[in-house]
Structure P
Amino acid sequence: MKIKKNDNVIMLSGKDRGRKGKITHVFFTRRSLGIGGRDGNTVVVEGLNLVKKHLRAKKQGQKGQIVSKERAVNASSVALVCKSCGKQTRLGYKVEGENKIRICKKCGAEV
C-alpha cells in the first residue's frame, strides 16, 4: 500500500466525498504470511467517516453518552493530496541510488 500515516488525503466516495483529512492509522494484510483479516488495506482519516457510538453509564449516578468516532475506510476510497501542486494524485516511485522515493504522478515532485 502506497499511502502512509500522516499523509494528507481526499475522500473519493461515501458521505464525506471531497473532504480532506490526515491519516491517523493504516491497517494492511500480508496474505502470504497469514497475518491480517477482513480489516486489511484500510485507513482511518482524522475527522472523516464519523459514526455515533452509544456509551453506557459506568457508575451509578453517571449518565450515558453518545460519542462520535472515526471508522476505517478502504484505502481505495482515498487519494493522496500532493504538497506542491495541491491536487489529488496517484503515487509513483523513483529510485535514486539505494533510496526509493515517492513522487507525484501529476507534477513529479517528491511527496
Structure Q
Amino acid sequence: MIAETPATPYYAVIFTSIRTEGDAQNYAEMAARMVELAAEQPGYLGVESARNDLGITVSYWESMDAIRHWKAHTDHLVAQQMGREKWYSAYKTRVCKVERDYGFGGI
C-alpha cells in the first residue's frame, strides 16, 4: 500500500537493509510488531515497505521529535540490537524532510 501522507512538509525515515540467512520467523514477528508499535507513536503518519534481496522501509513522521522518540523507544531499541546482532549483514538509515510530493491514482 502507498501511505497516505498529509500536506508537506513532513519527514521520512528510509531504512535500507540486507538480511542475513536464517531466523526468518523471529525476524518476521519482530518486523510486524515494530510496524504495529510505530503506528501507536505520536507523530506517526504511515509506512511503506518492500523486501527482496534488498529491503526498503520508509516510515513517515510529523516531526524530527517524533522520529527521535521512536528511535529511543525501549522495544525499538531491542529490535535495533537484534538487527545488528542477528538479522542484518548491512543497513543504512536516512532521515529527510519531504518538501514536495505528488502522485497519480486514487490515493
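FYI, it's all coordinate maths here, none of it is from the lab. A quick note: this is a predicted structure, and the numbers were derived from the prediction, not measured. Cβ atoms are built from the backbone, for glycine too; each structure is taken alone.
Taking relative contact order in percent (Cα under 8 Å, 6 or more apart) as the criterion, the highest value among P, Q goes to Q.
Could you figure out which one of P, Q the value 0 for helix-only ellipticity at 222 nm (-39500 (n - 2.57) for each DSSP H run of 4 or more, over all residues; to 500) was computed from? The read-out comes from structure P. One of P, Q was used to calculate distance in nm of label points 7 Å out along Cα→Cβ at positions 23 and 55, giving 2.8; which? Structure P accounts for this read-out. When FRET efficiency 1/(1 + (r/R0)^6) of positions 47 and 63 (r between Cβ atoms, R0 = 25 Å, to 0.05) is computed across structures P, Q, the figure 0.45 traces back to P. Among candidates P, Q, the computation of P(r) over Cα pairs in 5 Å bins from 0, in percent that gave 2, 11, 21, 26, 19, 12, 6, 2, 0 used structure Q. For FRET efficiency 1/(1 + (r/R0)^6) of positions 71 and 95 (r between Cβ atoms, R0 = 25 Å, to 0.05), the highest value in the series P, Q is held by structure Q. Largest in distance in nm of label points 7 Å out along Cα→Cβ at positions 7 and 79 among the labelled structures P, Q is structure Q.
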